Structure P
Amino acid sequence: AASGVPQVAGDSGGAPEAVVDGTTGFVVRRPHDVQAAVLALARLADDADLRRAQGQAARQRAEGVYSYDVLAARLDEALLAQEARGR
């Protein structure tokens, strides 16, 4: 995502959290469905505008959700909340 490339991921593990289906790439709902994965990849291969738009959206999302500053602020907030509760 951070590289500005749309992703095609299976619906397992943390992949669905990393990919916004139809916006930053595609999530294949049945991870072992090879045909669905092929169709998603073919759709991206055949449509440069879609590829570019999803790649840009993926990059923006990565910068907004997973950047060092954002993650550090979230960690700081969590630690301060824990401290306020008295551990």
Structure Q
Amino acid sequence: MKAHKVATGSLRLAAFSLLSLIRPAVVLVLEVIAALSLLGFLACALFGQWFIFTVFLVAGVVSTALAWSYDALLSRLVPFGYGFLSE
């Protein structure tokens, strides 16, 4: 049982380290997608393009949810029970 706990802790630490290193790039890409979707959403609302309007809305909401989910995943993987401080 102790070997299982050590192996799980090591894998969690490795996953946390890797995901923490690539977090700025991942969150930046998702935030850019959300911002562009917001601009497209507003432009389509202004010009009355209703089909693409919903596509931009869904893309913005999904990319924002993915950014939040990424941080939630990182907070679950924090090693040794420490708190996770966001930037």
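For relative contact order in percent (Cα under 8 Å, 6 or more apart), which of the structures P, Q scores highest?
Looking at the calculated values, the largest one is Q.
For which of P, Q does P(r) over Cα pairs in 10 Å bins from 0, in percent, calculated from the coordinates, equal 17, 33, 22, 16, 9, 3, 0? Walk me through the numbers before you get to the answer.
Working: P: 18, 37, 24, 14, 7, 1; Q: 17, 33, 22, 16, 9, 3, 0.
That value comes from structure Q.
Out of P, Q, choose the structure whose coordinates give FRET efficiency 1/(1 + (r/R0)^6) of positions 20 and 44 (r between Cβ atoms, R0 = 41 Å, to 0.05) equal to 0.65 when calculated. Value 0.65 for FRET efficiency 1/(1 + (r/R0)^6) of positions 20 and 44 (r between Cβ atoms, R0 = 41 Å, to 0.05) corresponds to Q out of P, Q.
Using the calculated result -31000 for helix-only ellipticity at 222 nm (-39500 (n - 2.57) for each DSSP H run of 4 or more, over all residues; to 500), pick out the matching structure from P, Q. Structure of origin is Q. Structures P, Q were shown, and FRET efficiency 1/(1 + (r/R0)^6) of positions 28 and 60 (r between Cβ atoms, R0 = 25 Å, to 0.05) at 0.95 was computed from Q.
Each value in this text was obtained by applying a stated rule to the coordinates, not by laboratory testing. From a predicted model like this one, the values you see are computed outputs, not experimental measurements. Cβ atoms are built from the backbone, for glycine too; each structure is taken alone.
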